[in-house]
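*Asks:* Each structure below is given as structure tokens.
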Structure P
Amino acid sequence: MTPFLKQIAEELLKLNHTELSNTLVIVPSRRAKVFILKYISETIESAIYTPEIISINDFVYKQSKLLEADPMDMLMLLYEVHREMEGNNAQSLDQFSTWADLLLSDFNDIDLYMVPVERLFSYLSDAKEMDIWHLDPEKLTEQEKNYLKFYSKLNIYYQQLNKKLLDNNTAYQGMAFRYLASADNYKNLNYKHIFIAGFNAFTLAEETIVKKLETEYSAKIFWDIDQYYFDNKSHEAGKSLRKLLGNKELSKVNYINDNWLSKAKSIDIYGVDGNVAQAKFAADLLKKQFAKDPQSINKTALVLASEDLLLPVLNSIPEEIKNINITMSYPLRLHGGTELINLIVNLYNDYKFEEDNKSELSIYYKHFENFILHPFIQQYLYVDKNIAKEIVAEINKLNIQRIDIDYLNDLALKSDELKKLIETILDINRDVRSSTDVILNVFGLLKKQESKIWELSFINHYIEILSNLSESLSIISYIEKLSTIKRWILNAINHSPIPFIGEPIAGLQIMGMLETRTLDFENIILLSVNEDILPKTQPYQSFILFDIKKEFGMPLPSDNDSITSYHFYRLLQRCDNVNLLYNSSTASMQSGEMSRYIKQIEIEIPKANSKIEINHRKVKFGFSANEKAKDIKIEKTDAIIDYLIEYSQKRYFSPSSLNNYKKCSYLFYLQKVLGIKVSDEVEEKMAYNTQGNLLHNSLEDYYQPYLDKELNLEEFSKTCNNIYTIFEQKLDGEYKNMNTKTGK
């Protein structure tokens, strides 16, 4: 197997050393640069000047002299435009954030495909007017009028946002590409040779840039094409390539290979019951491969079609495999820090004040318990014992539903760490914006205590995100809802994945589908090859109507499907061993349906190449959720019967315990024979046994003075109202930290 990027390296080494140092190579991703340089270094025997290798994204920003705009900064600039245009009718930040990301996405597509902006938005505005047309314009509702006004202003939104970004010398991706594609010439592009390698589809802006490089700067284009999907006019993987190369003489096109039609390979397909089971089974495959040939791991890629599997995969990698490189970024939404932020927001949202009186503050017990039981907080509080679990046990025993300021102050005496934590979460004011400061301060405490470099890097990343967001939100004079802050925090987290740093060449390569572009491996393990994931199915979301997008040549879902299909077939075309895993489980609303690509391979590939061996197996890996639990049987021995007789003679079996025996004899055995107590829980609703105990104990206290006395009706009538007082005392004793006078 000769990898595609090795072919590019060989083309470069045909140049003399002077030419090589004056050569530019434009590739789809930064990762391709690492592999090209690797292949060059493996071939040469002495030091040379290497070519400049750059991703197309970096090339565009470098040539345009623009900086890439921060996603959150763009949202704030767009909100600034919205407020300037709408004045007193401007939406709140919370309302605005429900549609702002979608509008920015549309603007990006408009520029990437160089759509004539004024004509598009005029066309769109007219289409929307026709949608809600009335014979009598006076019949339009106020909401419909505002709707039409919004669409009539989209062109102004676009122009004003672009102006503000240019004033800051920044641009979003599409804006930068359009800017360069529209330029008359490219400055400082003084290279002897320009290579463009590894692309399969272009936006109109990219195509314009590439054509200009090809015609005016003699750039050479290198494609990675296989005859199997290129020659087949109905195959979606070759759709974009056939469109791009339609008028070219194919004999002069580099490179068109026939790997799918001539190369022998093994394709094993596994239906695995569950996502975590996929990760475990993949680890099992790696372990067997390592035992057979340890060096083969260096030629292996573990590809995740779904980023949600990254953590289960990382936790399952066999210990024998020491070197791994994670190319894909880790989505922070999956990290425990994001859960902690949600818990702090819940705490903050739960604070109750009597006007501005902090002494009236109270917190719902469940929110507080969830907060201190979070692994990060437990670890922070742990000194010589698990104080978090002790506090939860105490809250449950005392049956505290709402935790007041006095109880929090009592808790603060248990340890210095707990004191600092409580002081931090109580450092609040009535402006919901201060919730970001509370979160920042909590993470600041964790940072001081955290000893693991791994987690420390995550904590620092969260602190950076929150600090930047706090600064961005400072321009908003008033934020009314905590949900707004939460939405923006989660939005910022989604826009800020954390990159991993590892050995880029050696060891097992773990990556997403997009990161596999231009790369080749002998062994592939691809997870989540399910329909709706490969290709990814998403609802159509755009302000621009589907037909209008089609009319203006903008991308449609089918175009994205063909690009995904190319990445899939290209990844597999040169490898020797392929393992395709899909989730076969139908639990929790999962379809359990394998990807259409698997079906295509099973039906079409055997007809095209008999040297490709295909096997399809269903794997039962570990315990299945569909398996029925086995019945637990306890033998009723003489010893157990004797114990129960002795127990009934000394004490008694209450009606509830007998009811438990009727419902679940095993529960009765655990409680009455083994003596295992049910852990205390806070009663948010009075349990039946609590009601019975309260009535029983109240009546017992009431009748106590009448023991061994003859009841006198007149005296008894005078004291009968005492039962209410006694019952209230018992109720207050049972629920010490609750208001028992009101409620349901």
Structure Q
Amino acid sequence: MVGGIAPAAASTDPPLLPEVVVTTALAATTDDPEAYTSSAPVFIATGLPLSLQETPQPATVTTRQQIDDQHLRTLEDIAPAVPGLALSRDQFYARGFALDTLMLDGLNTTFDKTVDLANSLAMYERIEIVRGAAGLVQGPGNPSATLNLVRKRPTADARISLTGHLGSWGRHGATLDVSRSLNSAGSLRGRFVAEQREEGSFQPTVSRRNSTFYGILEADTGQHTTLSLGASRQSSANRDTWAGIPTAPDGSDLHLRRSTYLGNDWDHWDQYTTTVFGQLEHRLANGWRLRLDALHSHSAFDYLGTYLSGGTPTDMRQNLGQYRYTNRQSSYALSSNGTFSGFGRRHELAFGASQRNFTAGGQGQTVFDFATGMDVRAWDPHRIAKPNLDALAPYAYHYSPSSQTAQKGVWLTTHLSLSERLKLVLGARLDWYRQHSVIQDSFTSLRTDLSASHHLSRYGGLIHDLDAHHSLYASFADIFQPRTQQDVAGRLLPPSAGQTYATGLKGSYFGDTLHAGVHLFQTEQKNQPALLDSQASCPGFPVSTCYQASGLVRSQGVELEIHGALTPAWQIMASHSSIHSRYVDDPVRQGQRFEPQLPGRQLKLATVYRLPGGQWRIGGNLYRQSAISNQGHDALTGFHYRMQQPAYTLAGLMVSHQPTRNLHLQLNINNLLDQRYYQSIEAPTLTSYGAPRNVMLTAHYQL
């Protein structure tokens, strides 16, 4: 690690960009606007305002500058950039386990992969991630990670920026960001963000249209009270198929062109999300803080398209599907934190209560064998006319799932100063959970009810400061996850119980502008659902599938990271993770790799250097992952398959120029070496190719 040395001398030329001072109801920071780390406190690990160094878990911040430097546009784009995060098709994973909760400004929401992955990043200032079990702040979930999206807040000074971009395959778009005080006293502030994107694709038939609108008002209603109210609307119209590229029946690669599109020109899936939110914060005279958060959102998804199944590559069947889905969720949280004295020392305490309600439902129909004899090497997306769904309704298989989930919890955490160098974090949470779900289809109706009361989640962490720059930590955290999956007898699987043990060394340098860490961890989860290889005895198949509790899954590994300023002109984010996940106690999969379609090793690097003179910046990014595989038995076709993707490396290049104080130009080249690879190998008909080499030119003008 880097010692406590001073950074190299900066250029004597004055910087073209002014220092940005960000003031929010959560924290005040004077971070360098070009920084690849943040000095803002991180609440999402313990509920306490701890720095990255004080948090006894691996915690990382991906800043707005890194998001812009890599031209990350949607939530789906962040996986190759955020340490410890992986994406397989439409699901985020960390340390081998799926993420099922997404935080917005520290408020828990249910992560719904059907609609959330397409959400734009235009409204967010930074992304925080804490890896490991998070039952203390999250409630029910998997022992994976906590992902927090921090929204942009109003600024006291007036700012207007306009950003436009133009790239390969006709991709183009524009973003407007306006922030200012709305009265002479500066006690009322507002911010508005609007973005419009039109995206072509390396698959000629595919296109997307995305719109984002975000607004927030922030008012100082008194000397110690701040009220924030905001709303956002995101919509996405996608001319694309839900499915993907098939493999051969045995799972081997068909070596199709990356531009291959195996859908129709009328395939589409459209979605939108509308969110309203509010926050009230009161700062007491004794330094304590009281905060109330609330959020309500409504999302909808509309799909019409086809997917392939069965047969050989020259004789496949095309199935037609239509699905309309909506969800509504409300989330509320009341919390307080402050300091107290005891045994001659100052300590910290935080406590709170939360409630979350999530309702989802949809209606769909599938026409099996809608078209037959399809040859993937001679595909014509214009061959089949858009069908009359009413005429096909008598021949369709109909289904309509719905669910209602309610969760309540109370929690308490304390940060005890045992000595000048030794700190102890202790926390506990009680949860109440209830879910009712119904799946109806053309033949049957399946109802499920599950609940949990007074479930206790625990947290403990110890931090020892070795010197002014280095700290050792050790921590324990657990979490539970109720399960809706059923076995062949129709019984619900028992809840999964997860726990994480972690230890490591953290470093903080140059006034918290550079952070580094070495982290060792072991995560275990009991009763992980495992899909049965054969569904012959499953009474609800193919509407529902049957599972078994997998016994015990163990994930062990090491994570290395460094992020921030190596010098005033040089920013870096680098991480390496090595994870070993296995079934260690399972009647069928003993010793087998858990989630083999996820990489066991990942290397992520993003760096940028400002050249002397201040007008030019050069940078790049690198992503490398180890080989992945997926094997199993296709219950519909009877084939045994094994899919493989060898290890691969993606490289990117960024060059930016600032010809005037207000204008900033940037060129990104992605997949610089034009690597051919599968982005995911989730199933034999759901693989997808990664994008070939492409370029993006961005112009940013700020008044």
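Every read-out reported here was derived from the displayed coordinates using simple, explicitly stated rules and does not represent laboratory data. Just so we're clear, the structure is a prediction, and the values are computed from it rather than from any experiment. Cβ atoms are built from the backbone, for glycine too; each structure is taken alone.
*Asks:* In terms of mean count of other Cβ atoms within 10 Å over residues 195-202, which of structures P, Q is highest?
*Replies:* P
*Asks:* I have 1, 4, 8, 10, 9, 10, 9, 8, 6, 6, 6, 6, 7, 4, 3, 1, 0, 0 for P(r) over Cα pairs in 5 Å bins from 0, in percent, for residues 475-674 alone, calculated from one of the structures P, Q. Which structure is it?
*Replies:* Only one of P, Q returns 1, 4, 8, 10, 9, 10, 9, 8, 6, 6, 6, 6, 7, 4, 3, 1, 0, 0 for P(r) over Cα pairs in 5 Å bins from 0, in percent, for residues 475-674 alone, namely P.
*Asks:* Once distance in nm of label points 7 Å out along Cα→Cβ at positions 347 and 547 is calculated for all of P, Q, which comes out largest?
*Replies:* Looking at the calculated values, the largest one is P.
*Asks:* Check the numbers for FRET efficiency 1/(1 + (r/R0)^6) of positions 171 and 563 (r between Cβ atoms, R0 = 25 Å, to 0.05) across P, Q and tell me which is largest.
*Replies:* P
*Asks:* Related question: Could you figure out which one of P, Q the value 59 for percent of Cα pairs over 37 Å apart was computed from?
*Replies:* For percent of Cα pairs over 37 Å apart, the value 59 is produced by structure P.
*Asks:* Between structures P, Q, where is mean count of other Cβ atoms within 10 Å over residues 435-442 highest?
*Replies:* The maximum falls on structure P.
*Asks:* Which structure, out of P, Q, was helix-only ellipticity at 222 nm (-39500 (n - 2.57) for each DSSP H run of 4 or more, over all residues; to 500) calculated from, if the result is -500?
*Replies:* The read-out was computed on structure Q.
*Asks:* Comparing P, Q, where is relative contact order in percent (Cα under 8 Å, 6 or more apart) highest?
*Replies:* With respect to relative contact order in percent (Cα under 8 Å, 6 or more apart), the highest-scoring structure among P, Q is P.
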